[in-house]
Structure 1
Amino acid sequence: MPIVSIQNITQPLPEPIRAEYCNTFFGRLRGRMFTRPIEPFRGLLMVQHHDDRLEASIHMFFVNYDLGVIWLNDRLEVVDTVVACAWRPFYAPCSPARYVLETHPQHLPAFKKGQKVSLTHV
């Protein structure tokens with residue numbers, strides 16, 4: 001999978017998050033299932049076709065660790081964040097989103113609703 005560098009423009013991180021760029025149905029379905037815990041400053045960016053609440057929802061089945069989830073809209077603005085707990089059935093953003101960033105939970109305090117994010121293909 002291609003890698004993207006993700007940085008919070010409004011509140012820059014000490015180091016960008018390097019995330020796998022996932023825009024296929026099966027890649028999004030699998031997500032982080034059956035994988036090892038995520039390392040700090042790593043992640044998975046799941047890309048939908050358009051802003052939508054249902055399509056941007058995630059499940060945590062077969063994920064044995066918690067994730068920090070950041071939902072972004074088509075304008076790359078943060079629309080919601082949550083700590084997704086292992087084995088929980090369903091999480092959805094409060095507003096429509098196109099991008100779902102699954103990363104280490106330590107990053108959630110650095111992303112707030114309305115903040116702008118940049119994506120750069122590495």
Structure 2
Amino acid sequence: MVGKRTLVLGASPNPTRTAYRAVCLLSEKGIEVIPMGIKKGEINGIPIVPAFEPLKDIDTLTLYISTELQKEYYDYIISIQPKRVLFNPGTENPALSSLLTQHYIQWENACTLVLLSTNQY
């Protein structure tokens with residue numbers, strides 16, 4: 001899926017985490033994926049970049065951090081101007097959703113793994 005460059009915010013080198021599985025599935029589907037997290041390591045050979053790494057040309061940002069932790073990322077998310085933000089189950093955030101809408105960034109409450117598994121990504 002060319003042009004779907006995806007940032008996974010909340011990535012972890014722990015293979016039991018959902019974000020880890022998302023990075024793997026995105027990569028398997030041929031989507032350029034950038035895992036970002038506070039823990040160093042890699043996922044399927046893809047290095048986890050540190051939080052707040054300056055990035056460009058992000059199509060989708062998929063969230064795997066709690067609503068409370070998202071607050072410190074508001075400015076960062078707006079600054080990288082993703083085309084859309086996916087709020088995975090448990091990450092839904094009306095305050096951030098409203099901010100995204102104000103900045104003309106699309107968002108949806110949806111599970112990345114389900115979207116990928118059903119070819120709706």
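Every number in this text was worked out from the coordinates using simple rules, so none of it is lab data. Predicted model only: the values in this text are computed from it and were never measured. Cβ atoms are built from the backbone, for glycine too; each structure is taken alone.
Can you spot which of 1, 2 the value 23 was calculated from, given it is relative contact order in percent (Cα under 8 Å, 6 or more apart)? Here the read-out was taken from 2.
Kindly point out which one of 1, 2 the value 15.0 was derived from, the read-out being mean count of other Cβ atoms within 10 Å over residues 6-13. Considering all the candidates, the number was obtained from 1.
One of 1, 2 was used to compute helix-only ellipticity at 222 nm (-39500 (n - 2.57) for each DSSP H run of 4 or more, over all residues; to 500), and the answer was -8000. Which one was it? This value belongs to structure 2.
Computing FRET efficiency 1/(1 + (r/R0)^6) of positions 46 and 94 (r between Cβ atoms, R0 = 30 Å, to 0.05) across structures 1, 2 gives 0.40 for structure 2. In terms of FRET efficiency 1/(1 + (r/R0)^6) of positions 62 and 110 (r between Cβ atoms, R0 = 30 Å, to 0.05), the structure with the greatest value among 1, 2 is 2.
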